[in-house]
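Bear in mind that the values in this text are calculations on the coordinates, not laboratory data. Everything quoted here is computed from the prediction, not taken from an experiment. Cβ atoms are built from the backbone, for glycine too; each structure is taken alone.
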Structure 1
């Protein structure tokens with residue numbers, strides 16, 4: 001059994017941002033890609049061996065690309081498809097997730113990067 005896994009996700013596609021106005025097909029493609037990628041990353045990291053007896057705790061680390069002006073609340077919204085992918089992999093409804101978002105962004109990374117460490121958050125209802 002595993003106590004924690006950490007997955008790396010790409011910076012959210014421009015079509016997933018709240019203020020974007022993409023064609024519905026482009027948004028659907030970006031959503032499916034982000035959701036599928038997050039599920040596969042979670043499975044590849046060993047989420048099936050993760051011991052969760054309560055609510056999953058997701059600790060996020062967000063690294064903007066150079067010159068990005070994104071703010072934290074918009075990043076969180078743009079990551080909804082990835083959160084759904086993690087839900088798919090863990091087979092636990094995402095309303096049970098305990099999200100720990102950083103107060104500030106990490107060091108900028110070319111292309112941007114999001115990491116999430118998943119642990120058992122216990123029974124906090």
Structure 2
């Protein structure tokens with residue numbers, strides 16, 4: 001499951017670097033929840049589901065011909081799992097970093113984790 005997400009992160013980052021308008025990704029439920037967070041936070045223009053190929057078409061966002069997502073860094077990976085407690089999440093500065101965390105209640109941002117007072121496994125940092 002997480003291998004699919006890491007693949008999607010790499011596809012988004014490579015698409016942004018090569019100035020593509022959109023990329024195609026295999027449709028999975030966890031990928032859709034990740035894309036919903038990116039769309040809510042303004043990192044992508046949106047996504048659609050292509051019925052014929054059963055793939056996600058992700059529309060990438062640029063500002064002044066520069067990609068909005070400059071870098072995606074994986075924190076927790078299959079060889080080295082990292083977990084943040086609710087106290088460690090309060091130490092993350094949300095105005096500098098955007099972190100997506102896998103919690104018992106699904107994928108959440110650091111702000112949402114602070115409101116719900118929960119911890120979890122951080123997936124990625126977006127700068």
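Comparing structures 1, 2 by distance in nm of label points 7 Å out along Cα→Cβ at positions 33 and 57, which one has the largest value?
Going through 1, 2 one by one, distance in nm of label points 7 Å out along Cα→Cβ at positions 33 and 57 peaks for structure 1.
Given that relative contact order in percent (Cα under 8 Å, 6 or more apart), derived from a single structure, equals 23, which label among 1, 2 identifies that structure?
Only one of 1, 2 returns 23 for relative contact order in percent (Cα under 8 Å, 6 or more apart), namely 2.
Of the structures 1, 2, report the one carrying the highest value of mean count of other Cβ atoms within 10 Å over residues 49-56.
1
Give the label, chosen from 1, 2, of the structure having the highest value of mean count of other Cβ atoms within 10 Å over residues 17-24.
Of structures 1, 2, the maximum of mean count of other Cβ atoms within 10 Å over residues 17-24 occurs in 2.
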